[in-house]
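Down below are the structures I want you to see.
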Structure I
Amino acid sequence: MARMYADLIKLQTLYLDGAITAAVIILASQPLAKLMGDNIAQAQRLGKELRIFKKAYYVPTMVYALE
């Protein structure tokens, strides 16, 4: 989970540099992440975080949750 923020910063930098026009992020769903262990990035949490950081991260992003 802690590395997720670094990945968002990298995507934002690539977007600002014109290297990408959008992003797709595939993460575990909340139930699957709990089965996998602690500190696993979850699609639902990322969705909440993206709304919080919408002024700093504005890459068009599609988030998929693996069940």
Structure II
Amino acid sequence: MSDVVYQSRVRIERVKGPLRRAFLPSETEPVLFGVHGAIAEHYKVPPDLADPHATTLDYIVAAAAG
């Protein structure tokens, strides 16, 4: 088995409701993850908590498409 060549160091903070702040390598500013649209509706997120932001699923799809 080969040696580990990279280990991602990520820190996540919950801000409010589904809103999270992610501190990612090589990014100077944190990235916000949350819910929006149909996803917020599906999880029954109250409108006062639904500050729309991309979901983790959005980022996974974008990464896979890249």
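Points worth noting:
- Structure responsible for 1.35, with Cα Rg over 2.2 N^0.38 Å calculated and labels I, II on offer: II
- Test item: helix-only ellipticity at 222 nm (-39500 (n - 2.57) for each DSSP H run of 4 or more, over all residues; to 500) calculated as -13000, pick one of I, II: I
- Entry that produces 2.2 once distance in nm of label points 7 Å out along Cα→Cβ at positions 26 and 58 is calculated, selected from I, II: II
- Winner on relative contact order in percent (Cα under 8 Å, 6 or more apart) once structures I, II are ranked, highest first: I
The numbers here are math on the coordinates, done by the rules we state, and not lab data. All values reported here derive from a predicted model rather than from experimental measurement. Cβ atoms are built from the backbone, for glycine too; each structure is taken alone.
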